[in-house]
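Presented below are the structures under discussion, each in the form of structure tokens.
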Structure 1
């Protein structure tokens, strides 16, 4: 996954984030896959709910070219 600098992250539109509060940037496939993995970890640790994970997965899947597939 390519490094995303603060400057690049600040230039991303709201639609290029999968999570609330500009969390989980998904500007490309590698970041989308990472967002899904990090969201799964966040659910296991209790930081986010399963429904929040589902929303993140849905947005990331669009970037990954998947429809309705989970991980």
Structure 2
């Protein structure tokens, strides 16, 4: 009977560690989703602030040459 008790104890320990790991992984996923949501909002804001391509002035490639040319 001791063997069955030992096996049951080991299974309970493993279940406890598994539950703890699952809780920690869930916290990580929640935190990462919050970061993703924040980044998506920031990208959307940057896109709104960026001027439209047709509103941008045309530049000459000569304006972009380094001064030593």
Structure 3
């Protein structure tokens, strides 16, 4: 499944709370979520390769899985 990271989510990766979370971490986490997600839903408890925990808000659209935002812990 194709993972699309929004401009907002990319900008959030530059913030202090989301530092040490890479786009590769985001793509891997989004692809690991099973099933179809028709509405924007928050998924909790992912861990980046750096060890930092974060949450994702994702939604499935025709083009693929859309990552709306990232919330770092």
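What follows draws every value from the coordinates through simple rules; no lab data is involved. Quantities reported herein were computed from a predicted structural model and do not represent experimental measurements. Cβ atoms are built from the backbone, for glycine too; each structure is taken alone.
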- Task: Kindly point out which one of 1, 2, 3 the value 6.3 was derived from, the read-out being distance in nm of label points 7 Å out along Cα→Cβ at positions 13 and 53.
- Result: 2
- Note on the structure: The value -6000 for helix-only ellipticity at 222 nm (-39500 (n - 2.57) for each DSSP H run of 4 or more, over all residues; to 500), derived from one of 1, 2, 3, belongs to structure 3
- Message: Computing mean count of other Cβ atoms within 10 Å over residues 29-36 for each of 1, 2, 3, which one ends up highest?
- Response: 1
